[in-house]
Structure I
Amino acid sequence: MKFYDIVHDDDEFFVINKPAGVVVHAGAGVQTKSLVDALTEDGIALADMGDPVRRGIIHRLDRDTYGLMVIAKTVGAYEAISAQFRERTVTKGYYAVVYGDIVDDELILDTPMGRDRNRRYMRSTVSYIKGTLKEAYTTIQVIKRYNTKTWVRALPKTGRTHQIRVHLTAAGFPVIGDPLYMDIRRRKQKKGKERPTGQLLQSYLLHFDHPARAERLEFELPVSKRLGVS
């Protein structure tokens, strides 16, 4: 398996295109080689913030979400870019293909979400553990409708775990192929015949300020063939 393609590389950080099926770092339940493992084996310098399994990782993509990630080489870059994520000055864009025909050209999804009461590895806007609820904001823009599915652009302002997937499912438009949220919504209709193979969700756009000089950086990928849209 190919674990990454480098899109940009300099002394402070690099930007990669992560394929679907690659977990970013080791954690509970992770039995496979991670992105951090692969980068380390390839001799790429990663910022050491004290946690060896998360070296250089500023933000994560879910295992089956593919696309752009920025990874820090130096502690200074890690701190500077992480601050931009916290302050919400990073622009993030995703493509998704969802079930259903979204009538409105734009949706503003702002329902808070928390850790699911019954499945702690998931997030929920309804059944959540008390004290875990956090604000979440996602703008959804329709790109093209296909009667039974819709290709959308998702622009998250916050960065909650599974945010886009949870918001779209709560709105009635789960991401096609989602092994967690889509399956829950459609298990009865499909009677177990549908086997999700990973959500059709691509991180295609990432804009942020360079950590060492006054320059706004813009990275963008073409739409993935895996989405099956044109």
Structure II
Amino acid sequence: MRILICFALKEEAALFRKIAADKRDVDIIVTGVGRKNAEKSLREFLATNSPKLVLTCGFAGGLNPDLKLGEVVFELTDRRGEFHEPQTEKKIRDSQSSSLREKLLAAGAKPAKFFCADRITTTVAEKKRLRAETGADAVEMESGAIHAVCRERGIPCATVRVISDTANEDLPLDFNALAKPDMNLDYGKLALAILKSPGKIGALLKLQKQTRFAAEQLANVLEKLIR
């Protein structure tokens, strides 16, 4: 079964690329950040390819305070585009979705509800608000668009994400203000922000360490999934 795995950032994909290098039935694309980039990249891929399953993977911010750094969480839709609730007692009618769910559980991932945001959620206050408004366990920025395209095509889809920052921690900078018009990080703006606030360097290094650890945990789960 041919699988397409979508990542927003090359940093999210790097470790798994090495693991999947010899897997002919696994395709990987880096879409860029946000719904618009994700939809464009996926449609371009589907114009010439026909995967049987699409996974939208990468980092997610924790909204549920119980989720720890490095925990891998997932949410499924079947061929009809129906989401399956995180509760384990929910019956999944689609056999492929049921099989995928069991494989994800066996790989160490947990079912969760996601919210697809239009901006990076940077503060504890924002996370608490989103948790209260949506009931979601985690937040990211691409999966809504990817699930929508897959629903059009009748392709089963799953969000498989790793918690890179928890519900109880702020990000060290407002990365929304450091983004280019295409929503990817502007490294010039980042350098200027660091020059203005050198005290943030320690927190940025900590975040870098966290995201490296998170990427390792996600790659481990995906490796088990594609065996």
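What follows is calculated from the coordinates using simple rules that are stated; it is not laboratory data. Please read all numbers here as calculations on a predicted model, not as lab measurements. Cβ atoms are built from the backbone, for glycine too; each structure is taken alone.
List of remarks:
- Largest in relative contact order in percent (Cα under 8 Å, 6 or more apart) among the labelled structures I, II is structure II.
- Top of I, II by FRET efficiency 1/(1 + (r/R0)^6) of positions 150 and 166 (r between Cβ atoms, R0 = 30 Å, to 0.05), largest first: I
- A value of -4500 for helix-only ellipticity at 222 nm (-39500 (n - 2.57) for each DSSP H run of 4 or more, over all residues; to 500), calculated from one of I, II, originates in structure I.
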